[in-house]
Structures are given as structure tokens and as C-alpha cells.
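Structures incoming, each one as C-alpha cells.
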Structure 1
Amino acid sequence: MIELFFVTCLIADPQRCTEHSLLFEEQNGLFTCMLEGQNELARWVETHPRDQVKTWKCRRAEQTDIPI
């Protein structure tokens, strides 16, 4: 699986951040995640208007080291 990993922070309190992830099928690969990732993030933000995306990246789902 390919993971779209992203961190969002509250607009009203930028120090309050949360980690999230969305999964893509492996067959689509990292390239598809990079292409579709921004669209997925835009849809996510539409349903969470109090948050803003601070950072995001595509990676294999088993990766856990996340320097932010």
C-alpha cells in the first residue's frame, strides 16, 4: 500500500496539529499518489474547514520515520 501522509493544524491554534493518512493501492504506486494527493487533500480540507495542511508526502505504508 502507498500512504498519503499529512499533518494538519487548526487555523485558530496553529500549534495544535494532527497526523493523518490515506491509503492508495500499491498498483497505482507513488507516482499516482503524487498526482492525486493534492486532489485528495483538497477534498479533505473541504470537509475540515477549521484545519490547514501543514505538510504532506507519499510513502510506502510501512514507513514510520517522519521528520517534520
Structure 2
Amino acid sequence: MAVASFILGLVGLLVLNLVLGPIAIVLASVALWRGTARRGRALLGLGLGVADLVVLAALVSVDNTVSWGLAG
């Protein structure tokens, strides 16, 4: 679960941050709660999941949309 949260958090920075960010956070939390041997990956997954939501919030505040569109 720790590795899955890391990968989903990393991919979530590029696409589907609204979906992949919370999933990465949940997977990382469960992995940490279960006492995973890959604690570093779980923490990175947790951080990346939070970063996904921060990027989403920044995009929404800049152009009032949840898409990566280039309005001109």
C-alpha cells in the first residue's frame, strides 16, 4: 500500500488530482497504521497526496476550473 500511495500521489500531480490525491492519502494512512516496513514511501505518498490537493486548490483559485485548460 505504501508503494501504491507513492505512485498514485506522483501520477496525481499530473492528472486526476481530485481522485488520486485522496486515494493516495488514504492508502498511505492505512499503510502507516498497519506499520509498514516502507515507512518512507508511505510518508512520501501522504505528502504527494496532500500536494495533489494543494495543486488542485491553486488551479481552482487561479482560473475557477478543475481542468488544466489554457484559457486565453
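Have a look at 1, 2 and say which one yields -25000 for helix-only ellipticity at 222 nm (-39500 (n - 2.57) for each DSSP H run of 4 or more, over all residues; to 500), as calculated. Value -25000 for helix-only ellipticity at 222 nm (-39500 (n - 2.57) for each DSSP H run of 4 or more, over all residues; to 500) corresponds to 2 out of 1, 2. Among the shown structures 1, 2, from which was the value 46 of relative contact order in percent (Cα under 8 Å, 6 or more apart) calculated? It must be structure 1, since only it matches. A value of 12.2, 39 for Rg and Dmax of the Cα atoms in Å, calculated from one of 1, 2, originates in structure 1. Look at distance in nm of label points 7 Å out along Cα→Cβ at positions 22 and 38 for each of 1, 2: the largest one is in 2. As an exercise: mean count of other Cβ atoms within 10 Å over residues 6-13, calculated from one structure in 1, 2, equals 20.8. Which structure is it? Answer by label: 2.
Computed from the coordinates by the stated procedures, all read-outs in this text should not be read as laboratory data. Note that the structure is predicted; figures quoted are calculated from it, not measured. Cβ atoms are built from the backbone, for glycine too; each structure is taken alone.
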